[in-house]
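Listed next: structures, encoded as structure tokens.
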Structure 1
């Protein structure tokens, strides 16, 4: 087993203070990248979408032991293993979201669709590359496509 130490590279700034139900697709956020990493953002604005990895710091320690969940907390959806969901309740509460990059100003990225609350530590930023990050043959369970909503 490995001991892993992560150091945030930045923090999320937005108007969302609690992780309740939100239409994350319209939430605008700023990612304030640590000033000493500004050079690491060079040419990032040539991409229209980014993948953001972040630490869901509001997840209760007891939720890190949950192994099965109803997706989105909805009882009408089947119980699935936490690794078959996007639930924040997981052993390592690492979030991952693809966001649209609206602009970059020095070490500040303005994005939309980041499903993270104000003050969330950002662990990494990667460019979204369609040929590598999307596969037309990918499949999802039927219950997911039948029950999609904005939350």
Structure 2
């Protein structure tokens, strides 16, 4: 699967996860997911990560508030993502939000910054804006499953 096909598959998969309720330890479309398992489930269902990629199992909604260990970042990178700059963000990329002492929330870009998919306790998986509500003042890191072109390379060569 090339990058264009992979990004399209991610967006289609993300749409199928809409309205999945929030569940701290869930990872099942329509039944429940947290922000980490939502990103993992979307990518797995889209076929852009290996089906045997381990599901994030360490999630605690309080972890980021009290610990500097970047478990969420490690999880994203463990799925094969690389860090990118904000100017390189494309549909299907992931945003990690610094919500405490470490990054504690993930969202997938649909159309940056106007449309992301994320999950919250009260609403479950939904579309939102990358810079609204509780996310407005958060510092962000960006990740992609595709390495951005360097030194004039075309995307097809990466």
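Any read-out appearing in this document is the output of simple, stated calculations on the displayed coordinates, not a laboratory observation. Keep in mind that this is a model prediction, so the values were computed, not measured. Cβ atoms are built from the backbone, for glycine too; each structure is taken alone.
Observations
- Highest-scoring label, criterion being distance in nm of label points 7 Å out along Cα→Cβ at positions 13 and 29, among 1, 2: 1
- Distance in nm of label points 7 Å out along Cα→Cβ at positions 69 and 93 derived as 1.0 - corresponding label from 1, 2: 1
- Entry that produces 10, 36, 36, 17, 1 once P(r) over Cα pairs in 10 Å bins from 0, in percent is calculated, selected from 1, 2: 1
- Parent structure of the calculated result -1000, given that helix-only ellipticity at 222 nm (-39500 (n - 2.57) for each DSSP H run of 4 or more, over all residues; to 500) is the read-out and 1, 2 the choices: 1
- Given 16.1 for mean count of other Cβ atoms within 10 Å over residues 21-28, calculated: source structure among 1, 2: 2
- When relative contact order in percent (Cα under 8 Å, 6 or more apart) is computed for each of 1, 2, the one that comes out at 38 is 1.
- Distance in nm of label points 7 Å out along Cα→Cβ at positions 37 and 109 - structure with the largest value, from 1, 2: 2
- Among 1, 2, structure where FRET efficiency 1/(1 + (r/R0)^6) of positions 5 and 85 (r between Cβ atoms, R0 = 25 Å, to 0.05) as derived comes to 0.60: 2
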